[in-house]
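Q: What follows is a set of structures to go through.
Values in this text are rule-based calculations from the coordinates and carry no lab data. Owing to the predicted nature of the structure, the values given are computational and were not obtained by experimental measurement.
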Structure 1
Amino acid sequence: MSLLDVVLEVAVVVGVLHLASVLVFVGPDRLRPSTAARAVRSTVRAAGTPLVALAAVLAANGVVRRIGVELSWVVGVNVTGAIYAIEGTFVAAVQSYATPAATAYFGFVYVFGYVYLLTFPAIAYALREHPGELRTLLIAYGFNYGIGLVCYVLFVAYGPRNLMPELVDSLLFESWPRSQLLTSQVNENTNVFPSLHTSLAATVAILTWRGDSLSRWRPVAAALAASIVVSTMYLGIHWATDVVAGVALAAVSVVAAERIEARRDRSVGGGADSLDDGDGRDCPDDRDPRDGRMPE
């Protein structure tokens, strides 16, 4: 099986989850072609700057990752020993409760659930015309990836499955060997501190809980985010220390994103009696000043 086959498998599964989630949490009326096209076009246009910034961070991430391992050995600090001194064999203790069913579940959420969790709220915000929440989400993602990339250069850290393979099993690769084709494209053995799976999952859960929309999806996002966090340790990929650092990174990213969006709202709301929709035209005064959308 090739990398393309694995990517297509993930895309199909996540696509089915998206369709079901849109029907349940957004509403089938939003799937009408004309309605969906108008909503996505206007919302994405309003979130254009954060979207471009995130794309730039991801592009830089891809470039730096190719040289990051060598660079981190030159300028970084190896913190693997320090992490092990803090928590010892905690991850091995977590794995002591492993069962085939649990391994299948946590392997699924680590790959498929993670991609779904990160992408569904963006789709939902676009379809429901919530550009403010979409902008905040994209900005928070940018902070996660940007800060995470800096940390991966500054800190060399091997995961528990690499440091103590006699105690910690690579359960993801043992249960789903072809997943290595995918994970090898986006990660290195020394890039575990902090856990970006944890930080991005926690970011979605926090923003969904604090947001004005997708209230019915909140418990799903929270449960899935918690499962992803546990999966990083259960599968032997991350230390508990990586998880704690990931949660802290999520909190910092959310606060920074919300402050940037609040500053934008004050700037736009105080500039004129009417709001600008991003392409030079005035918006009606009855638009919501929080995100520029029309009241439903």
Structure 2
Amino acid sequence: MSTPNSSPICVITGAGSGIGSGLTREAIRRGMRVIGADIDNEGLERVADSLGDQAAQFSYQTLDVTNAEAVGAFAEQVFAEHGQVNLMFNNAGVLVDGKCWERPLADWRWIIEVNFMGVLHGIHHFVPKMLKQNAPGRIVNTASIGGILGGGTFMSPYQTTKHAVAVLSESLYKELEQEPADITASVLCPAEVATQIWHSDRHRSDDERFDLGAAEQQFHDAVADNVAKGLDADTFATQVFAGIDANKFWLVPDVSFAPILRERTEDILATRNPNPITEIDF
């Protein structure tokens, strides 16, 4: 994916840490110019510092993806400066877990606004411009393995939003196929990648934080510890770009979950009740 006489342009939201930081480094390694955005400006600065001599290929700004007007202004700025976007990762995301009836509605609204509306804001403001740019492009929306598996215990806020992102991305792909422009879409479904998403409350004030019950907290801590031992973000990013090179819609580097997905699909077709003890990745 290249553009005449210039580096390809890559936009990444949630670029300040985790998967976004890995994608940033891999895109730059591949010769792209990256425009990163994140609500965490200090994280963006750390990513810039990690690039060393390649830092000139990275520009960034603080952005709250829940603010539609701010995302619109960001899109205007990117196209005014670069004229096109060849690869866009709608990647910003947070995690809220716990019993669905106990988690405050404010927490539900927060995760929906970040994980789903943040992706939709990116699509809404960038896709129309990409369709007019006379250059190839791809939109990659970050969902999760949890976005294609059945609902997990204590995981309803997170998985609800990630299922929505997966379905939105499928529709986006099909709709873009009807357009004459060379613009397509993919959905990224990470499994266990070592990120800070299980510590998303670090972005919130003390009075916005919710104390989980004992069982939920034990689950949260156990999974957070397991995820911390997962694949590093840079290695994961190389796998993601390999999928993009292969023109894949489903960017699912870890397929070890396949038996669980098969079981769920068979349960649906047989109208069997969900297995309450099925162990799933998020």
Structure 3
Amino acid sequence: MARIPFGISRLDDQIGGGAPGGSVVLLAGEAGAGAREFLFTSAVMNGLAYNDTDLFDLHYGDVGPAAELPEEVHYVSFTASGNELHREVSLTMDDDIVDAGLQSVRFEDLSPEFFQLSPVPREWYVGHTRAITELGKDAERRDVIEAFADYLDANAENSLVVVDSLTDLVGAQTGDLPFSDIVYALKGLRKAARSWNGLILIHVSQEALTDVQLGNLVTSVDGTIQFEWETGGNERVRTMFVREFRGVLSQLEDDDIIRFETEIHEAGFDVSNVRKIR
């Protein structure tokens, strides 16, 4: 089974080139600990491989012999626009890398489906005032999970899809969208992803979840990578560890790797040090 690069070169090198094709991976993190930066870097670096090989070689290097680049890169957001994404990623990474990398990233904004049953004014999330011709479309409203599933059905095959962020759905829990529906959607997604043979990365903020809820999400996906802050003396250090992951965790355990120290620089998220069991 071919691996799909995460786009984090030092991590990909440690695990045979990337994630096994057909994987759904949860990126669960404390605020600012690197989970979203990991997501940004994955999308940008995989896009960069198609648009600027010189920059890709400089900041990533060679793709592993057992790995294949995704055919397409998709970025799905429930609340943001493509312009907002570009602006936010540019706060983390160098503009030249972002501009070149995002050229190959297809952005999907699910704001209409997410906000449609809320009291939020429609012009806030579609960018214009509601037109008379649109009044008849209320009966055609789609549930946000249905819209998300339709998009994946049409685009996830052999692709990298990054989802920013499951936290939006967790925070929107109502009678129409209970937490159990989110769990069932992930379980169904994990099953469907086997045939798509791509890689799906889903961000969630740990602060938005109870321990039980996080446990339910972890058991619904193929892998979970957690991002945390560690404090030692006067310094805080970003760390990352693989909590569960079929086809990946066993490799790290064989090498006695328990945790990665990480950093964020002009090329995005990176692994700076590997801790091993002594």
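Q: When Cα Rg over 2.2 N^0.38 Å, for residues 69-108 alone is compared over structures 1, 2, 3, which one is greatest?
A: 2
Q: Let me ask something else. Using the calculated result 28 for relative contact order in percent (Cα under 8 Å, 6 or more apart), pick out the matching structure from 1, 2, 3.
A: Source structure: 3.
Q: From which structure (1, 2, 3) was Cα Rg over 2.2 N^0.38 Å, for residues 93-260 alone calculated, if the value obtained is 1.10?
A: Source structure for this number: 2.
Q: helix-only ellipticity at 222 nm (-39500 (n - 2.57) for each DSSP H run of 4 or more, over all residues; to 500) was computed and gave -13500; which structure, 1, 2, 3, did it come from?
A: Clearly, the read-out refers to 2.
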